[in-house]
1. Once relative contact order in percent (Cα under 8 Å, 6 or more apart) is calculated for every structure in P, Q, which label goes with the largest value?
2. Given a value of 0.97 for Rg/Rh (Cα atoms, Kirkwood Rh), calculated from one of P, Q, which structure does it belong to?
3. When helix-only ellipticity at 222 nm (-39500 (n - 2.57) for each DSSP H run of 4 or more, over all residues; to 500) is calculated, the result is -23000; to which of the structures P, Q does this value belong?
4. Taking mean count of other Cβ atoms within 10 Å over residues 4-11 for each of P, Q, which is largest?
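Read-outs throughout are calculated quantities, based only on the coordinates presented, and are distinct from any laboratory measurement. Bear in mind that the values here come from a model prediction, so they are computed numbers and not experimental data. Cβ atoms are built from the backbone, for glycine too; each structure is taken alone.
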Structure P
Amino acid sequence: MTSEELRQEMLAFLEKNGMKKSIVAKQTGLSSSILSSWFSGRGNLREIEIDVVQRFFDERRKKFA
């Protein structure tokens, strides 16, 4: 999954499940400013950060499935 695909799917998932973006920062340990730029499409994540977000997303999808 590309960074852009992950971003779009994450945004849809968070909205659908009523989750705040700040939860992603808190639970992944990533900077809220970096994630904010990424969620808004103004910035990119490094590969390691994408992996962290992808793991978070995969775990949450299983919980909410």
Structure Q
Amino acid sequence: MKQPSLDILLSKVDSKYTLVLAAAKRARNLMEEPEFEANHPGEKPVSIAFEEIAKGKYHFELTTEGIK
């Protein structure tokens, strides 16, 4: 799987910090899915999270408490 460009990823968020937080949160959510390994053999959750952010499939909201 080809990684999305940093320029594309940063256009979806307001800072690199937000990008890292959103990707980490989504990657943790992916790992909690019971069928993750079966549906994504050999793929890393962080790579999938970055792909979803770049394509606009993962939506998040930045609040004062953190990302929701």
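1. On the way: P: 31; Q: 38.
By relative contact order in percent (Cα under 8 Å, 6 or more apart), the leading structure of P, Q is Q.
2. Values: P: 0.91; Q: 0.97.
For Rg/Rh (Cα atoms, Kirkwood Rh), the value 0.97 is produced by structure Q.
3. Working: P: -23000; Q: -16000.
Among P, Q, the structure yielding -23000 for helix-only ellipticity at 222 nm (-39500 (n - 2.57) for each DSSP H run of 4 or more, over all residues; to 500) is P.
4. Values: P: 14.8; Q: 12.2.
The maximum falls on structure P.
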